[in-house]
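Quick note: the coordinates plus some simple rules give every number you see, no bench work behind them. The structure presented is a predicted model; accordingly, all values stated were derived computationally and were not measured. Cβ atoms are built from the backbone, for glycine too; each structure is taken alone.
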Structure 1
């Protein structure tokens, strides 16, 4: 139940990530290079300079892709007002700043309302190499991990159930041919096969969905084939044959529904494996491409900090992957115990 609660929480985050993320720009890609690689809890004062009027989007568009930011965010150390001028100390790094004089009326309006243009931001999980908010990218990256797991699971289940059920039901030469296909696919290392498919189809999120799904169907096919070999000899299957039902009807309306217990447990394992494979591909540069956030890509962007004094920047996305995979494994173990009628 703890694992299931955590998965449900992440699903809600994936849906509403752009509403709850501190940086709700598309892909949380608001870059401020002056504050790159800051540790969790870092706070910075900004002055907001308007470039053009924002174009407000409807709620569905914001949920789907975020709200573009048309402002320039200048990090500053301090500011003073001198007549009609706003003098700011532009933050460059911890030891360097630059004095910039701005037109107070142009920046803060005729009323000189500085409270609307001076904003203090807190980066709860720090910033990455480009000065982007790690918390925002972590929240939006949840959508990538869960979507890869869902669609890869759909592809793997569709292929695995169909091929495994046909092989186990018909037996004979059909079983031998499909079993040969299963064994050949099983002998190819999963990661290498994903590499080949990703290179053949190109880089991108849709290619990952297909590539990961095409590598994970084998375990489902073997499971379904073994279950079908047992089920095909049961009395209700023999009765369905005597009644003249078609083979398609017998396989997919009577046999497959009676192996849902093992399939559900297998599905949780496939989901967790798909998340790990996607993270590995993104880390190696064959998966999600920047600026789209992905937990594996975030590790790649920040792993150099592991050997420096800021390892937490790379540990955070790695910890997120570990917790999500652990949650699916806990759910799989719980369902296995609940569905084990022999226990």
Structure 2
């Protein structure tokens, strides 16, 4: 029941409260595409598709892992899945701990009936491997939803800020390695909004992780979320002290690329527009994950989610066209994206 209440609190707080970083940004505003006045391209022939784990996405988007374990979460997940199926994007589920420990809640994660063809990721907190979770739990999470891969999410700061959090992160890397070796599907590592450093990327690639979602700072601040559900004033102040903690998304992407040069990267953390998706792709991501805007749309309807996806896809297509890139690979060519000095708008 405690876990269920926590998930219900997280949905409510994200929908009702301002939980953005007070000052820290994604860093993506420091980059700009070089406009091409003569692109020599047909907009209708621009290809926004990418291939991830052998699956073709029509648009390089991932609905980031968010929720599950409550009746409201089931409705949200089904709407997200319906939209993902309709628009050919990938999706991650929220932490499935509730579904494993309370099997009658597994249905809140089971979206294959609405999305039989999408690239779908199961999700567990990596730290649970230090709290009696095993390879079998990971396998059951994948089987529960018919997933194509498993995301192990990394949230040490969030756990440290919770009075009932899981505080023991010692010796976790070797257990992650065991899971990577044992599961028949790819295992991904994902931060939840504070970024992955070069050191962490190097550790994780060494453990056998198949891809990294850097989930950088600049979007939802989970320390702000936790401040809203803190049981005491002291806990609230502790959470608020970390409101601007983390590695901005753009910096996390570059750091992860240095630490894991050959590994597929996903970008998330404060990405809100198709232009920001495109910047992430140009910085080396295979696709970009978005959470909060999709959550708010899914609270309304499936149609609201598909409308948002269409808006993002249109922006991505026009970015490629105006930057002179016929596809996502071309967008990554040197000279397409430049860093600017935001103090005086000069190129660096």
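General remarks:
- Computed 0.55 for FRET efficiency 1/(1 + (r/R0)^6) of positions 29 and 205 (r between Cβ atoms, R0 = 30 Å, to 0.05) - originating structure among 1, 2: 2
- At a computed 5, 20, 27, 25, 15, 7, 1 (P(r) over Cα pairs in 5 Å bins from 0, in percent, for residues 69-116 alone), which of 1, 2: 1
- Which entry (1, 2) yields the derived value 0.95 for Rg/Rh (Cα atoms, Kirkwood Rh): 2
- Structures 1, 2 were shown, and distance in nm of label points 7 Å out along Cα→Cβ at positions 213 and 293 at 2.6 was computed from 1.
- helix-only ellipticity at 222 nm (-39500 (n - 2.57) for each DSSP H run of 4 or more, over all residues; to 500) derived as -19000 - corresponding label from 1, 2: 1
- Each of the structures 1, 2 was assessed by relative contact order in percent (Cα under 8 Å, 6 or more apart); the largest value belongs to 2.
- Identity of the structure behind 63 (criterion: percent of Cα pairs over 14 Å apart, for residues 157-220 alone, calculated), options 1, 2: 2
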